[in-house]
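Bear in mind that the values in this text are calculations on the coordinates, not laboratory data. These figures come from a predicted structure and were not determined experimentally. Cβ atoms are built from the backbone, for glycine too; each structure is taken alone.
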Structure P
Amino acid sequence: MQNFTDIRALIIDMDGVLWHGDQPQAGLVEFFQTLRDIKLPFVLATNNASMTAQQYVEKLAKMGVCVALNEILTSGMATALFLSKHYHPEHTRVFVIGGIGARQPLIDLGFTLTGLYETNPEQRAQLVVCGLDRDLSWDKLATATLNIRAGAYFIGTNGDISLPTEHGVTHGNGAILAALQTATGVAPTIIGKPEPIIYQQAMELLGIDMDYTIAIGDRLDTDILGAVRAGIRSLMVLSGISNENDLKHVEYSPTWIRQDIRDITRMLRELT
């Protein structure tokens, strides 16, 4: 295992790394205080598109941590940015399954969002974006299905099939995508991890060379695989979804494995 050196920036996952649901991980405040003390820049890059950057800032504030808006990158934000480079927002209609975190970035960039059953040729969406939706309904699934069957491009903010919460591990956005794929026969294009897009966008925000950037996450199949595809080093914590036994079933691995953010804090303190 490589030495923990040459680190100038971090890309940090949130669910399973910093908290489970609304329950902060032990050592959260100390972890961020260490990042500030050693002046190590970071982006909090999450596959969870259910909340906006502002809502994540507020969530962390309630846990005693202060971060800036430009230190947050959600898969909802990454999706909107990606689509804005391939479509003219002012001429593109989008149907969204997902919370405000999936909708607001699209609105901010000028896309028009369509409503339930707006599926006739004049009203229907050219794009269907699906993110984690805690208010998922039959009508939302039906509208998405009708639009996709009519030819709308199908995009998933992320493909996580599970989500760690304070109640335990439950279903993630990947389960919703699977339902729509079954109903339409169309596979979604995924923007979040393990695709490298969100990591590439985070590195652009950081302005740090990839050789000096480390991704921190709890999932082998998203956080770690995404880092491998993006060509950066990674650290897997065992406080979320994946465990060391899972490594036996994949052909890739993180650069480092640690128990939780308390261990990372100790490692970072040793660098100073």
Structure Q
Amino acid sequence: MDYMLWNGRIVPKGEVRVDPEDRGYQFGDGVYEVIRVYHGNLFAEAEHFTRLERSLKELRIPFPYSLEKLSRQVNELVRLEKLEDGIIYLQVTRGTAPRAHAFPQEAEANVIAYASPYPRPVDTIVNGGSAILAEDIRWLRCDIKSINLLGNVLAKQAAKEAGALEAILHRGKTVTEGSSSNLFMVKEGKLFTHPLNSLILNGITRQVVVKLAHQLKIPLVEETFTIDQLFAADELFITSTTNEITPILTVDGKKIGHGVPGVISRQLQEAFERRIALLKA
């Protein structure tokens, strides 16, 4: 990584400085996006910027310049870094001001972004992975892609310590999503996923999978399901920008379905691959 976007300018990485009174640093007062780059092009760029705009509005963070300019600069980062396959990390905080909980009057948002190589986790996408269950202790506005991620971090660490790929979160008996992913369940040929509300993030890969399911005429039901229903599922898979569509074969050591990647998850991943191929020049 040689360059970063910093408050409207693309500069050498070494020039970027974070003030100790940046509200993102002190309060987690900001939002972010992670955008996948395939074949040198941003994947689902419009969807990411739409979600970024919504997150900013929900937190009442004024953006200092147009999203069109931001898009041009992010794409310029990809070009400067000669990035073929990787990610863009983009973060916006409320700005720098003397520490006080209430919104500062004068602060202007701080914007940073960088492009980084990130290999596709082909092995788990193809062969699947494991998960654990964890109580969902996050705040009640999970629909905002906030940089304050301690609940997610603790769940992901628990998964890592258990040797699992992901932690599947639940509020009581109701399953919500993964610590860094959305969750889908297959039962008797139907696809189930938690409805969009404040308890889950409207994941970009989730949005793509919903569209692909409609195109493939796979019945989709957006409603809550329980831990018991999860264990009785025929298939389970997570979706995210970095994990794409990854089958989950066991949860807490218990086999899901036949314990192998299922027909519908494979069908959706194949369709996802075809969409990636469209970005190839």
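From P, Q, which structure was distance in nm of label points 7 Å out along Cα→Cβ at positions 27 and 59 = 2.1 calculated on?
Only structure P yields this read-out.
State the single structure among P, Q that was used to calculate Cα Rg over 2.2 N^0.38 Å, for residues 107-202 alone, giving 1.13. Corresponding structure: P.
Taking relative contact order in percent (Cα under 8 Å, 6 or more apart) as the criterion, the largest value within structures P, Q is that of P. Cα extents along the principal axes in Å computed as 61, 37, 33: which structure among P, Q? Traced to structure P. The maximum of mean count of other Cβ atoms within 10 Å over residues 99-106 over structures P, Q, that is, the highest value, falls on P. From which structure (P, Q) was mean count of other Cβ atoms within 10 Å over residues 155-162 calculated, if the value obtained is 24.9? Attributed to the structure labelled P.
Out of P, Q, choose the structure whose coordinates give FRET efficiency 1/(1 + (r/R0)^6) of positions 75 and 195 (r between Cβ atoms, R0 = 35 Å, to 0.05) equal to 1.00 when calculated. Working shown, then result.
Working: P: 1.00; Q: 0.55.
Value 1.00 for FRET efficiency 1/(1 + (r/R0)^6) of positions 75 and 195 (r between Cβ atoms, R0 = 35 Å, to 0.05) corresponds to P out of P, Q.
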